[in-house]
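Several structures are given next for inspection.
Taken together, the values in this text are just the output of simple stated rules run on the coordinates, not laboratory data. All figures in this text were calculated on a predicted structure; none of them were measured in a lab. Cβ atoms are built from the backbone, for glycine too; each structure is taken alone.
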Structure P
Amino acid sequence: MQNPNFQALPVDEDVMVREFLRAEVVSPRYAERYQRVLQSHHWNAEQLFEPGADAADRRRVLLAEVRGFGDNRWLFAGFPADVSWRRQRLASRDFDRLYSGNFPEWAALGGGSRLVRDAARRITGGLVRSELVTGVRGTLVALRSGSPLPALIALEADPERWVLLEGHTRATALAMTDVLPNVSILVGRSPKHTEWAYL
């Protein structure tokens with residue numbers, strides 16, 4: 001019988017957009033880009049996470065202008081428009097099917113396999129050094145201090161292959177922990193998933 005804590009619950013696309021921005025608006029890699037777009041619209045980050053349709057519209061505009069969401073550009077090149085999303089608690093066994101997006105720097109971290117667990121093993125074994133590793137180790141410190149994390153976001157290529165859209169650094173740090181904290185993952189499914197440029 002499935003543990004009820006790990007059951008998947010359907011969510012709408014707005015939840016995915018909100019979780020994506022929760023992570024990236026404050027991330028060291030992307031915060032500056034988001035801040036420039038926020039300033040161009042005379043918005044602040046707090047307005048993004050208010051309840052209501054206006055805030056939801058702001059989130060979509062921001063994700064489109066920074067990452068190409070809904071515009072078939074950049075990270076979202078080829079990303080299907082008909083994705084159905086579900087939220088579930090991340091389980092240790094999920095690292096056997098959790099892969100990085102097809103980005104050269106993350107593929108190299110895992111030794112070419114793109115499996116997040118392989119990247120975690122290589123970092124733990126001291127086999128790789130890069131700015132990405134510095135970010136992973138910093139996230140690991142935050143995890144061990146009990147800091148909560150936004151949900152990971154992945155597109156399902158098949159039931160045994162989930163490809164990360166957002167959350168590579170967090171996922172790799174989580175794969176290095178001895179005890180997995182309570183973290184969610186949003187998994188999207190679409191019959192057109194093969195069209196995504198980074199699958």
Structure Q
Amino acid sequence: MAKLAAYPEPMNVEQFLAFNATRPDGEKWELLEGELFLNASPVHPHQRIVGNLVFHLGGSLRAAGRIHEAIPGIGVILSDISAVEPDVMIRKRDNLRGNICDDILVAFEVLSPSTRRNDLEFKRKGYANLATLTHYVVVSPEQIDVRVYARAANWMEIRHDEPRDIIDFADLGVALSLSEIYEDMDDILEPVQA
């Protein structure tokens with residue numbers, strides 16, 4: 001995640017949205033505490049997990065009544081000086097126009113070396129302040145390791161590392177197993193160190 005040094009700081013969300021509108025498609029910019037960051041292009045394991053999340057959550061949410069949807073690539077305003085783009089989100093199914101919202105229920109981030117610190121520190125704090133958010137889920141693409149932060153658990157970290165472990169999103173009427181998150185990843189995952 002590269003910080004852009006040429007723009008005056010701190011930047012607010014209004015300035016960020018104007019800046020982001022001038023950028024080419026495919027660039028993923030985020031604003032964290034007034035600082036502007038450009039994310040590196042995701043790698044294959046990252047994208048496979050994103051696909052698994054959208055596929056499995058999408059099917060479960062449709063079966064639960066099509067009130068909510070799992071989608072990637074929409075920006076989220078966290079505060080006046082922070083706007084991020086989670087890898088996958090769950091939000092109410094509606095006719096959102098544009099590429100930004102502030103009403104997500106669940107945010108998923110797939111870790112990468114360049115975003116690890118921001119995902120585990122800054123975004124975790126920012127998401128906790130989003131009134132609608134019930135869960136923040138951080139997934140490792142290297143080994144079976146999922147961290148869940150839930151409002152109901154006062155945002156305490158709960159780690160999951162077994163394929164049979166289940167993440168329950170009771171308010172949405174859906175659950176997700178780690179085996180679904182890591183489906184078709186056996187050739188990529190590193191063995192868990194004992």
When relative contact order in percent (Cα under 8 Å, 6 or more apart) is computed for each of P, Q, the largest belongs to: P
task: Assign the value -6000, calculated as helix-only ellipticity at 222 nm (-39500 (n - 2.57) for each DSSP H run of 4 or more, over all residues; to 500), to the correct structure from P, Q.
output: Q
field: Comparison of P, Q - label where FRET efficiency 1/(1 + (r/R0)^6) of positions 35 and 115 (r between Cβ atoms, R0 = 35 Å, to 0.05) is highest
entry: Q
